[in-house]
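Alright, structures below, take your time with them.
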Structure P
Amino acid sequence: MHFHTSKTLIFIACLVLISLFFSCSTINEKSEKPNIILIMSDDMGYSDIGCYGSEINTPNLDNLAYNGLRFTQFYNTARCCPTRASLMTGLNPHQAGVGHMMNDRGLEGYAGNLSKKAVTIAEVLGEAGYSNYMSGKWHLTPGHDKGKLANKRNWPLQRGFDRFFGTIHGAGSFYDPNSLTSGNTNIVPTEDFYYTDAISDTTVKYIDEHKADNPFFIYVAYTAAHWPMQALPRDIAKYSGMYDDGWDVIREARYHRMKEMGLVDEDWKLSEPFESPYTWEESDLKEWHAKCMEVYAAMIDNMDQGIGRIKESLKRNGKYENTLIFFLQDNGACAEQFGMWRVLPEDISEWPLKPMAPGELQYNMVPEVTREGRPMRIGRGVMPGPADTYIGYDPLWANASNTPFRMFKHWMHEGGISTPLIVHWPQNIKARGEFRNQPGQLMDIMATCINVAGADYPKIYNDSTIYPLEGKSLTPAFSNQSIEREALCWEHEGNRAIRIGKWKLVSKPNRKPRLFDLIEELPADDWELYNIEADRTEMNDLASKYPEMVNDMSAKWMTWAKRVLVIPKPEK
């Protein structure tokens, strides 16, 4: 009797468990597709946010990192629009048609426009039932040519997004950006407009207004902290005096903080400081230099505040737990020195103080005047921040932003291509505050989104044959598993690199970081070889010690370059 009773109880228990299983399966089936928010900042260095070693106040990004994952060896492609092309398509930038900038060089890899042989994350996720929204910088097609609208076939709404607010072009004033667009229509900014806030607040609006049961994908593409150095007074005030001791002091402090965090190995030396004609002590413009960095920090601070509002909107709408959030940067810190060498008349009364007409569109990357008619002030010594100023910060500050690495945006050394990657997904990533050291690249974001969304990457889309996906899903790394890949490769303006395991081969033309003083030919075989595990700051060139490895890796790079349309290169 006892035996049969036990069997009956076990049978009933099994039925209950089966019932619970199918009940849970049904719930999971309805909610298993996460919302996805992809956040990208612009022209920031590896150590520019708090959880990667910065003194800049970024509590919201830090919170995502400490309750999620920080990838330590994730890479971009060292320049804004090639990075965006790779990120959006899961391809190498040349395959996506954006091997350089938004200029058609007459070759498929350098068309300066998003290729029909590529699909965007939004196009793929749309087929899987997602609503797709974008707020911020697009920079994957020409927006206009001297006031004449360009073909809109590659604007966001034509490439899979349901709603779009932002800029088509890559740079401009934060108070009056050129190519500001809502949907498919260029617009003028509202009163008291500040672009970073507008990007954040539009994202909040998307989340609040998404009432459907289906999941959403939101691409949040900030222009902070790209030049010009423009920020709100209340944000600048927080950093008053913080940078009065100069770039070397900040760089050393970040380096030691990163070692304490475990981001930097004790054996990695801090790279040599950027070669400059003057030191901090020798500079006769210390107050101006400090102000540039104060404004730069304020721009990042404001972005972080906006990310906080986005997080709160997710919580308010009950979507926080099952939203996968990525944060990364499009390239290393920028040493382009934009506007520093331009000198305007001292007597600005010479300038016509004619305000822009109501509804007049802004077509200039550098506005001649503000909307109120104030002339644009540009040049060394002009205190940045307000709408009537337009400059970049010094390469020495960019060197500090990239602590502990060498070089900058444009180059394939670690300072040009290394980005933070924060991944946060409470419902499915149980690790909290852990590092992930698996190397990865922009193309992996598309692969990851497809993976978690249960989407299918197409072979044919809109009657075009699509290039096979190049990226690898990062989901194994979420549980700290390895990601198998043969190599990571890069090229931009003749700068080249390939990484296989711990070995990195890298080459650069012999040039200084001045905007527009660039070459795009492939340089001579001036390869440098580094053991990234032992020497990630690239201080000990081993090329002469291992010539066979150099030959083997450079041959692999060339095979890759021919396959992904790096070669042939444009003649000009």
Structure Q
Amino acid sequence: MTRTFSFSSGFKTLDDIDDFNRDYEPRPLSRAIALMLIATVLMGIQAGRLVYLQLINGVENRQKAESNRIRLIPIPANRGVIIDRKGKPLAANRMSRSVYAWPKEQTMKQWEITANRLAPVLNIAPSTILTKVEKAINQGESNIILSRQITPQAFVLLNERFKDFPGVEVRAESVRYYPQGDSAAHLLGYIGAVTKEELDKNPDYRLHMMVGKLGIEASANNILAGQWGDHLIEVNSMSQDVRELGIQQPKDGQTVQMTLDIDLQRAAETALGQRLGAVVVLDVKTGGVLAMASYPRFNPNMFTKPLTEKEWASLQTPENPLLNRALQGYPPGSTFKVVTTAAALGSGKYSVYDVIGTSSAIQVGELTFNEHSGALGYIGFRDALAFSSNTFFYQIGLNIGPQEIYKWAHNLGLGGDDLELLGLKATYNGLIPTVKDKKEIYGDDWYAGDTVNMSIGQGLVLATPLELAAMMATVANDGKRVKPHLFVDPDKKIDLKPVPSGMSQETVRIIQEGLTDVVAYGTAKDLGDGSIPLTAGKTGTSEMFGQRDHSLYVAYGPADKPAIAIAVIVENGGYGSESAAPIAKYIFQTYFKLLKSGK
């Protein structure tokens, strides 16, 4: 028997092998082929998927993978604060938390799940979240804001359940805050999210940036905004920071100091109350605006986050809370007689010693123009101002003509000449009319009656409360015209020094004496009751057809050493002494009280 090698299988001889072969049945060949085909198909699918991912859609997926790993996060600059003349904050910042999303980190199907989880936490509709995400994806935005200034409860929940909100980030940031509420709102203005148009016009602006939209926030935005920085970080799959890759620090905005005195501002707003109108208080030596109140007001804090329907509705009322009535033109009424006096004496046709006979009315053509309180006999400029004689100034106006009145209105600070120095983006709404203006606006000729009306601040004449305050400051400053402004340290290129108005010292003296007499024994004698130092002023009542007259009062004080000038208007408030003058008195009381206390 033939022998062979021994195997571990236990086969000993060839006969044993033959016996094994007879008992063994080989597996079918088809099974092996099937296994090979399955393996080949699976490998083909994987290879195809790799081709699709790497070649066909490679760039997009590499960008997505990279964005999942590395984020370039903008670092907002702290907006510069706004303070009043004494350093009290008017617009400041405080820390808050906002929710951002990285739209490309999930598919829209995945975002539907996340949006439904996130909506009750942020108190916004899932559809709102999805709309923002889809819009961002279509426009190529890397991240978006879902909600600003979230509640502490939302912050805690998002941090505790961060795994349920992939692609969502809670970011601490500085937000605008107005500690004085609605006080000085029309001056401060408000901020809002930057628009695409603003981004295109301003290369320094960044997406999601909050920029000034109105008031000082807008006009001084370049100073307040600062420069944003960037933070490059690596994150894991759960959007958690892993390590910092680089940082460019932001540069905070600069502080802006206003000439405003918040204590006087509050006094003006309190005195005005809930009556439509405006109040302006100026420093007679510098032209600095110490107070500028307008009612109705708005609270600029509402603009630091998306407006609610109720907030939006509150801004759409006919009274227009966003309108700054201190810059709105009104018929100035008898307060304009200060201008007519300066024009008469500056024309060379009158002297401070002249007297004119007054009557109960004068006739101009077929029109009758009445005296408001009966004839006063023969009086001079001083008594004409004290008792506000209409017929006195009617005759003055007819003699010197509209062009002379126009000239001196501008000399005393009316006509919008100094509006650009205020530092606000505002449109001039006043009008010192000319013959040409009437032709262009109304398509009509100028008549003697127009001159009569102009001489007492009626007809086509419109002046803003700011201008009327500037007019009084010019008189108080011995004839030097001040330039109203709001910044303590304005652009050095702007010259704010008072300039001569052209009034002679005799003219200034007679106007000052007449305005002091208004308070001492004239139409505003209630302010001369001894409760405050003697001031000077002029009442005004502007006639409004079909409605109650507007009430005006302009003043400065103290009479012997002027410090502040005031202009007040109360829409449909009646006589000047009835509504406007008491407001001025309250402001004077506050001013003298603050002066005495050293505040």
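Each reported figure results from applying straightforward, stated rules to the coordinates on display, with no laboratory input. This one's a predicted model, so the numbers in the text were calculated from it and none came from an experiment. Cβ atoms are built from the backbone, for glycine too; each structure is taken alone.
Please state which of the structures P, Q yields 24.6 when Kirkwood radius over Cα pairs in Å is computed from it.
P
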For 13 (relative contact order in percent (Cα under 8 Å, 6 or more apart), calculated) the corresponding structure among P, Q:
Q
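A value of -11000 was computed for helix-only ellipticity at 222 nm (-39500 (n - 2.57) for each DSSP H run of 4 or more, over all residues; to 500); which of P, Q is the source structure?
Working: P: -9000; Q: -11000.
This figure was derived from Q.
When mean count of other Cβ atoms within 10 Å over residues 89-96 is compared over structures P, Q, which one is greatest?
P
Using the calculated result 0.8 for distance in nm of label points 7 Å out along Cα→Cβ at positions 265 and 297, pick out the matching structure from P, Q.
Values: P: 3.1; Q: 0.8.
Of the options listed, only Q reproduces it.
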Starting from the value 0.20: which structure in P, Q was FRET efficiency 1/(1 + (r/R0)^6) of positions 385 and 457 (r between Cβ atoms, R0 = 35 Å, to 0.05) calculated from?
P
